[in-house]
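Please treat every number below as a calculation from the coordinates, not as lab data. Only a predicted model underlies this, so the values are computations on that prediction, with no experimental measurement involved. Cβ atoms are built from the backbone, for glycine too; each structure is taken alone.
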Structure I
Amino acid sequence: MIKTIELFAGVGGFRLGLEKNNIDGNEAFKIVWSNQWEPSTKTQFASMVYESKWGKKNHSSEDIAVVIENNINSIPDRDLLVGGFPCQDYSVARTLKQSSGIKGKKGVLWWSIHAILEKKGKRAPNYLMLENVDRLLKSPSNQRGRDFAIMLTSLSDLGYAVEWRVINAAEYGMPQRRKRVYIMAYKKNTKIYSKILKLEKANNSFDWVSNSGIMNDAFPMAFDKNMSKRLSYKLEGSLEEISENQIDYNSQLRPFANAGVMIDRQVTTGVGIAQYSGEFQNLGDILLNEAKVPPEFFISKDSLETWEYLKGKKRIERTTKTGHKYLYSEGPVTFPDALDRASRTIITGEGGKSPSRFKHVIETSAGKLRRLTPIELERLNQFPDDHTLGATDTKRAFFMGNALVIGVVTKLSKSLLESLKILTK
């Protein structure tokens, strides 16, 4: 059994994905502590959904930074830490009160993960499984890759080897085109770390990315055999120096490809193309029977013209506050959405009746246009039907816009299990 801590839990996407490996009475993964706290709202709606499914025991709905500062021991020492954290500015700043040491900016949730690992020390989790938007690899725009370099360097200095992979769920048969970077890390005392280190010493660490690694086992990719297509380099300098480095990280460079590995600050990265030969799910496959769709999800004739305008091509003259005039343009969005392919990415503003450029609209067999229901949004992320029942429809859509496709977590965690079984024999 792998005992797990779930941070930034939302409505439990990581937990659902992990627990799909718990079959035939075998509890492969057990969530022993979880945390969900939304800073922008007094009522913790997502945490309420989480508690309605799994109870309040061992669940925290308090600001994780406060928990770490005041009661770090309430966070158990466990095997695996998982979480999807926001893409923020990961730059570091020297505090005014403490001249020694570099501290992450307050409120940036990556530094909460870092603080847990740092404070736990030898008791920190052996494995990490994290998720973020894929732009993390090239942010911020004026120092491309700097934020991810800070993250990799800090993990290396804490004793972890790291691999990452940009995974578009739809390219592996899932019903939503949701592209995210998934990050897995392995502590020095683990056999997985030792295996990666052995490959690195043989100048063959890319084999972990392209062949033998956990992520490639779950989500295979094809890589160009031309070695010049790969990058290999050392992350140099302190966290503060990387944060201020505008030579190795600038608006032109892209030091991190969509797959890679890092150990002892040595990065090896290359561009991979998804390889999948199984069945594919489309948007049309997850739809409810039309008779079960409430009337409020159908688009009225009165609002149709607004929907068509927002979805359509535009070229509009606008004026800045300083009086400068410019042309703003947008390309058309497919309207209605195609049913014979995976859906577009769900966004947090998917709910509500008001017309929008980004909300999904489908055409029924009877020729009617309608929005997607909360159950259909849940299905696009592979959640159980009515997992978020009890919240408003707008909140339920918001939850799914913030969630992940749980099938990705299931496959990654299954690959981790298989690797641990093999390496511990």
Structure II
Amino acid sequence: MKFGIFYEHQIPRPWDANAEHRIYREALEQVELADRLGIDYAWEVEHHFLEEYSHSSAPEVFLAACSQRTKRIRLGHGIVLMPPGYNHPARVAERIAALDLVSDGRVEFGTGESASILELGGYRVDVAEKRTAWRESVEQCLNMMVMTPYPGYEGKFFSMPCRNVIPKPLQKPHPPVWVACSSRETIKLAARLGIGALTFAFVDPAEAKQWVEDYYRILKTECVPIGHAVNANIAMVTGFSVHPDADEAKRRGEDGFKFFGYALGHHYIFGEHKPGHTDIWAAYEKARAKLPEAGAARGIGTPEQLRAHLKSFEDSGVDQVAFIQQGGKNRHEHICQSLELFAREVLPEFDEREEARAKRKHEELAPFIEQAMRRKEKVAPLPEDKIPSFVALGRQVAASEPQLTPQQEAARRRMLAAAQIPLENPDKASAAN
């Protein structure tokens, strides 16, 4: 099994003027540390307007910064909001490809649609049609990454003419694709489309096993890939705080994990939010005593407890566990200490098993993936004689100007000479005067 770290950039109130700068700087240091320790993935969300819960509205900027401070860790969008109201598919294709180039081919392309009213309403994304918009945009974005030129598209949610969308990603045919999943039904959808399931539901290992079984059963029998390659993987999230003393691990990490869940519920399920004014942390403090405890069953405890927790996910067939380490008011130094302890006392034994596990999985799935790729109907490239030609705007403007008679041209020259304006560039000279 592989491991990742997951970021929302949470900043509970009250804020100071340096809070956002500090949280970004600390997160960069944590990713750099994780890279040195041998952790496999760093995931960064895209959210808009979700105060306290997530101050991460430009993940491509953060991940680009990570790419220049790290060598091997995979850089995951967890996720890009794909309905065109948020991001035009061509702009996503360009950004993903550019990040893949500057990171030397380390991008994981997570996708999603959002379910918060602040985001959906802020960008005028129709709640009833967001899933359909997501699917249309993801498919066309992946076509843009692989087709030269992209033949153009007339769809329900966006349209664009034939263009060659550049740059192209380093990974071929494109980076691995994922979708955010918060329910068993979305897990099944991911399998049908041949993409990874980035699962944000906090399920116990027994339920995780059922989700894994659903995913791989459907992938083997029903998959028609939305992209040009299959990414058969399931990642699940858990809390994370490790210390030799279980009580100290809980003291350091439980509050942050509980606030993570409470703030998520505030924005997505039960809350009412007044932008710039609502204090989620204050509401959380009032509700804290009534919230379920979070301990070893949520990745918070001693190395031995964490090892058992993670082994249960491994036994369930989960491919990756991502740690929610930066939650609430968790302290930077405690996060770094937990990462170092995990890497020293827990990670090595999972690494020992991973190569053999990955080989077995690849051999088992290879024929099914080959069958799935044969079921995909690819967009036909445009024949060369059908690729349009585009006349530069300056040439179009010049062609549209009326032709002067010889008398008019002579008058124009006399006027320019009298004003001492060079004939070769009258507009520039006039502006200078």
Exercise. If we compute mean count of other Cβ atoms within 10 Å over residues 330-337 for structures I, II, which one ends up with the highest value?
Worked result: II
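Here helix-only ellipticity at 222 nm (-39500 (n - 2.57) for each DSSP H run of 4 or more, over all residues; to 500) was calculated and came to -8000; which of the structures I, II was it taken from? Working shown, then result.
Working: I: -8000; II: -15500.
It must be structure I, since only it matches.
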Problem set entry | Structures I, II, by FRET efficiency 1/(1 + (r/R0)^6) of positions 26 and 42 (r between Cβ atoms, R0 = 41 Å, to 0.05): label with the highest value | II
Exercise. Hey, distance in nm of label points 7 Å out along Cα→Cβ at positions 10 and 202 derived from one of I, II reads 3.8; which structure?
Worked result: I
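Can you spot which of I, II the value 16.4 was calculated from, given it is Kirkwood radius over Cα pairs in Å, for residues 34-169 alone? Mind dumping the intermediate values first?
Values: I: 16.4; II: 15.6.
Working through the options, I get structure I.
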Problem set entry | Identity of the structure behind -1.05, -1.15, -1.21, -1.27 (criterion: log10 I(q)/I(0) by the Debye sum over Cα atoms at q = 0.20, 0.22, 0.23, 0.24 Å⁻¹, for residues 266-353 alone, calculated), options I, II | II
Problem set entry | Rg/Rh (Cα atoms, Kirkwood Rh) from the coordinates reads 1.10; which among I, II | II
